[in-house]
1. The value 15.1 for Kirkwood radius over Cα pairs in Å was derived from one model only; which of 1, 2 is it?
2. When FRET efficiency 1/(1 + (r/R0)^6) of positions 10 and 66 (r between Cβ atoms, R0 = 25 Å, to 0.05) is computed for each of 1, 2, which one produces 0.70?
3. For which of 1, 2 does helix-only ellipticity at 222 nm (-39500 (n - 2.57) for each DSSP H run of 4 or more, over all residues; to 500), calculated from the coordinates, equal -6000?
4. Comparing structures 1, 2 by distance in nm of label points 7 Å out along Cα→Cβ at positions 26 and 90, which one has the largest value?
5. Using relative contact order in percent (Cα under 8 Å, 6 or more apart) as the calculated read-out, with 42 as its value, let me know the right label among 1, 2.
6. From 1, 2, which structure was distance in nm of label points 7 Å out along Cα→Cβ at positions 82 and 98 = 1.5 calculated on?
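Values in this text are rule-based calculations from the coordinates and carry no lab data. What you see is a predicted model; the values in this text were computed from it and never measured. Cβ atoms are built from the backbone, for glycine too; each structure is taken alone.
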Structure 1
Amino acid sequence: MTITMQLYYSGQNGSASLFVTEMEETGIATKIRQEPGNLAYNYYQSLSDPETILLVDTWKDQEALDIHHASPMMQDILDLREKYGLTVRSERYLSDQENIPERDKKYHNE
């Protein structure tokens with residue numbers, strides 16, 4: 001069962017976009033994508049709220065996520081969030097691929 005975190009980074013005057021740019025340019029995002037157990041780490045810009053960036057972050061299991069949270073990169077991320085004055089709202093989802101009802105499978109391409 002995979003774990004997907006959705007983190008909504010919100011700021012002012014483009015600060016959320018600047019945060020993402022620095023995450024990418026400093027290589028922090030690349031390092032996270034290379035961590036064992038990371039399945040996805042992608043940023044998206046909201047069409048309805050340009051001051052919010054969505055991060056979709058998927059992990060193989062809780063152990064991989066725990067290791068990530070204990071890594072020194074987490075402090076780097078917290079420091080950047082503070083630098084850009086961001087607030088963060090998060091949502092957590094667990095995959096349920098093995099229990100998709102037959103009536104819903106026609107909507108999936110897998």
Structure 2
Amino acid sequence: MNFIIKHFSELSTTELYEILKTRFEIFVTEQECIYQDLDDKDQDAIHVFCFNDVGRVAGCLRVFWKDHDEAAGVAQIGRVVTLEHGKGIGGQMLHEGVRVATEQLKAKEIYLEA
């Protein structure tokens with residue numbers, strides 16, 4: 001699986017659209033979780049995602065500083081979602097999220113909300 005790792009500011013409009021479309025499809029349509037998905041945390045996050053063979057985002061998550069407090073050293077991984085279940089995408093993606101938190105953000109701790 002080839003994961004793409006980009007800060008929000010680096011995402012193309014197509015990538016952002018596909019990430020949001022996948023999150024909506026799984027969280028709202030499939031899981032019937034009605035909540036405010038667009039919470040102003042995406043803009044400060046590093047997004048980890050991959051595409052499937054038909055150009056859909058097959059899985060995505062975001063990594064950011066918990067409570068917007070870099071000094072505390074706690075990174076948060078959230079909005080973990082996979083469009084294609086049972087293929088191991090979620091586990092691989094979580095490993096990438098942890099790698100991003102530890103290597104790119106240099107997080108001392110990781111808080112997982114998924």
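1. Source structure for this number: 1.
2. Working: 1: 0.45; 2: 0.70.
Answer by label: 2.
3. Values: 1: -9500; 2: -6000.
For helix-only ellipticity at 222 nm (-39500 (n - 2.57) for each DSSP H run of 4 or more, over all residues; to 500), the value -6000 is produced by structure 2.
4. On the way: 1: 1.8; 2: 0.8.
That would be structure 1.
5. Details: 1: 42; 2: 26.
Going label by label, the one that fits is 1.
6. Working: 1: 4.2; 2: 1.5.
Label of the originating structure: 2.
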